[in-house]
Every structure is written in structure tokens, then in C-alpha cells.
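Presented below are the structures under discussion, each in the form of C-alpha cells.
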Structure I
Amino acid sequence: MECRINLRVRYVECDPMGYLHHSNYLPYLEMGRTELFRQSGGDYRTLESEGFFFVVTKLSIQFKRPARFDDELEVITRVVRRTHVRIDHDYDIFNTTSRILISTASSTIACVDRSGQLIPIPDKVSFQPIDGAAG
């Protein structure tokens with residue numbers, strides 16, 4: 001399962017040199033994860049009302065090239081592994097004009113209850129890894 005979203009680097013997201021600040025990649029990854037979940041039929045609001053929460057437990061970003069103000073980017077998000085309590089994602093971020101890869105990333109999210117204890121991911125969270133990897 002894969003999701004592609006396009007967005008444009010806003011001025012407020014840039015450092016004084018006009019480059020996308022490294023801290024602003026995190027919301028882009030979140031946007032990709034959320035949209036992938038939505039496209040697979042998921043609804044965070046409903047899950048949270050039922051006591052299921054997803055927390056980021058691991059995050060890694062590799063910066064390849066800079067993005068600048070007003071660049072249009074494509075964020076590609078994939079599920080690469082799923083166990084009974086966690087989901088691993090990989091990301092590629094491209095400049096859509098040049099098709100240059102500007103960043104890669106990976107993250108792990110875990111399912112927890114209201115007290116922060118690990119719990120099994122509900123069956124209704126249906127997306128599976130691209131390569132079929134499960135744990």
C-alpha cells in the first residue's frame with residue numbers, strides 16, 4: 001500500500017537562507033501517514049474515541065538535497081512492516097519539478113491505550129505492507 005501527496009513549501013517553513021527547515025519534514029511525514037491511513041479506510045478520530053492511539057516510537061530522516069520556498073514536493077508513504085502492535089513506514093520526498101529525491105525517512109508507530117500501554121492493533125486497521133512482511 002502506498003500513498004502520494006503533493007504539497008508546496010511555505011515561506012513560514014523556511015530558515016533565513018530560504019531552505020525548508022529540517023523540523024518541518026516531520027509534519028510532512030505525518031501528513032503522508034494520515035492520508036495513507038485515510039485512503040485505506042481508516043479513521044483516527046473513531047479509533048481514538050474507542051481507546052486506540054498510535055504513537056511514534058522511532059523516526060529516522062536522511063536529507064539528500066535541500067528544498068526551498070515555493071518548491072512543490074511529492075511525499076510517498078508506504079507501509080513496509082506490520083506486527084500485531086506496530087506499523088513501520090518508509091517515505092520518499094521528491095521535488096516534483098526536477099524529480100530529484102530530497103529526503104528519505106522511516107518511522108515506527110505503536111498502538112497504545114489511553115494509559116500508554118501497548119495493545120494489539122484493531123482488526124479494522126486493514127492495510128498491509130507492500131511486500132507482505134508481517135510479524
Structure II
Amino acid sequence: MKQSFEEFIDLIDKSTEGDPWVRDRKLEGYCQSVANEVQELLEAIEKKDYENVKEELGDVLMDWAHACKLAEERGLFTIKDVLEGINAKIKRRKPYILDNQKRIVTKEEAVEIWKKAKVLEKEEKEKRKNK
């Protein structure tokens with residue numbers, strides 16, 4: 001899977017650099033495309049059309065990656081920044097999935113841990129905002 005993802009990112013880089021249509025759409029256009037593709041994904045899920053679900057998930061990922069690459073070119077953030085951020089969020093919100101966890105948590109415990117993490121994240125965001 002790692003090789004497939006690296007190939008995908010390489011293709012996104014080439015697409016962003018060499019496709020005038022991609023460059024013309026800009027970050028804002030790709031963010032809107034992500035929203036549109038998510039809507040198409042929801043419709044495919046509703047219809048239980050799982051072959052189309054697979055395709056739409058790919059479209060969401062492609063538009064997400066183009067948006068990240070275009071943001072990177074503007075010096076806003078990188079794909080690596082986004083991935084590191086989501087990895088940290090998963091670790092905060094789901095610490096029980098890490099290797100050092102000795103027991104399985106219940107659904108209720110998982111939800112409670114998630115809620116506490118969300119509250120702490122919101123407090124931290126407010127602190128940074130008010131500085």
C-alpha cells in the first residue's frame with residue numbers, strides 16, 4: 001500500500017505541475033470539488049452501489065490531494081502537515097488502539113475518551129486563538 005500511495009502522490013505532483021486545468025481550479029475550486037465528490041459518495045452509499053463507492057472514495061482522495069498540493073504551493077501547509085495532524089488527532093482521540101494498550105475498550109468507553117479529547121482540543125484551540 002505504501003508504494004501505491006507514493007505513486008499516487010507522485011501522480012498528483014505531476015498533475016498539479018503539468019495540467020493547466022488543475023492549476024486554473026486553484027485550492028478553492030478543489031475544496032468545492034471535495035464537497036461535491038462527498039455528496040456523490042453519499043448517494044452511492046445510499047444506493048448500496050459499492051463499486052461506485054470505491055470510485056467516489058478515489059475521487060474524494062484525488063481532489064483532497066490536489067487541494068493539499070495547491071495549498072503547499074501557496075506556502076499554506078503541506079500534505080505531510082495534514083497527515084501529521086490527523087495522525088496526532090487519531091492518537092489523541094483513540095489512544096486505546098496503540099500497541100501498548102493491554103485491553104479492549106467498550107464502545108461506551110471509546111465514545112467517552114473521544115468526547116474528552118474533543119473538549120481538550122477545543123480548549124487548546126481557544127487558548128491559541130486568544131494569544
Structure III
Amino acid sequence: MDEKIENIENLVKYWKESSDHDYLTMQNLLNSRDYSWALFLGHLVIEKLLKALYVKTQKKHAIFTHDLLRLSSNCGLTLSEEFEEWLDEISTFNLNARYDNYKQDFHKLCTNEFTTGWIQRIEKIRKWLIQEL
């Protein structure tokens with residue numbers, strides 16, 4: 001049973017500030033050319049903003065998932081097809097950077113061009129989600 005929570009503003013602030021911190025870390029990782037981890041943090045940036053939005057809209061603690069499409073759906077967001085595709089792909093960065101059986105292939109994929117392209121998409125989604133908050 002989902003329990004309604006108090007201090008919603010504080011919880012939204014917590015998720016937003018945590019996302020902002022991860023955003024700075026993502027930038028540092030990008031600058032140091034640690035591309036796979038930069039994308040992993042990019043996933044967390046979006047996940048935490050979605051969790052802030054979930055708390056704000058549902059007045060409940062955020063659900064335990066790393067699936068960005070599921071989170072956005074549970075927030076009641078209407079996504080463009082482009083954003084749906086991006087969120088689906090960004091969700092894979094969580095698994096690919098975290099688990100050894102995916103890490104090597106993901107690391108090879110994460111060139112400067114690939115990573116900067118995805119970081120730009122993450123930043124676009126981030127700006128939109130912050131406006132939604």
C-alpha cells in the first residue's frame with residue numbers, strides 16, 4: 001500500500017539537489033574522458049529528476065526503479081517519441097556501466113563523439129524536467 005507523505009517540498013528538493021550534484025560529477029567525468037561513467041551519471045541525473053517529479057505529482061515516495069520510461073509514465077508525463085527513445089536508451093547506461101558482463105562492450109562504445117551526443121540529449125531532457133518541477 002502506498003502511503004501519502006508529508007514534507008513533499010523537502011523530498012523534491014532532496015532529489016533535485018542530488019541530481020544537480022550528479023550533473024556536476026557527470027561534467028567532471030566527461031572532462032576527464034571517463035565516458036562510460038559520465039553516461040552512467042547522466043542516467044542518475046535524469047532518474048533523480050524523475051523521482052523528484054514523481055514525489056511532487058503523486059505525493060508518495062519515489063518508486064524503486066531505474067527504468068526512466070517507467071518513472072516518466074508514473075509521473076504522468078506526456079513524452080515526445082524522441083524523448084521516449086532517448087529515455088529508453090539512457091536507461092541502458094545504468095546497466096552497461098554497472099555490470100561487468102556489459103562494461104567492456106559499453107566502454108568501447110563510449111567514444112568522445114558518442115558520449116558528447118548523449119550528454120547533449122541528457123542536458124535537453126534535464127532542462128525540460130527542471131521546468132516541469
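When distance in nm of label points 7 Å out along Cα→Cβ at positions 66 and 114 is calculated for each of structures I, II, III, structure I gives the greatest result.
Work out percent of Cα pairs over 18 Å apart, for residues 50-105 alone for each of structures I, II, III, then name the structure with the largest result. Each step should come with its number before you reach the end.
On the way: I: 45; II: 56; III: 40.
The structure with the largest value is II.
Bear in mind that the values in this text are calculations on the coordinates, not laboratory data. The shown structure was predicted, so the numbers you read here are calculated from the model rather than taken from an experiment. Cβ atoms are built from the backbone, for glycine too; each structure is taken alone.
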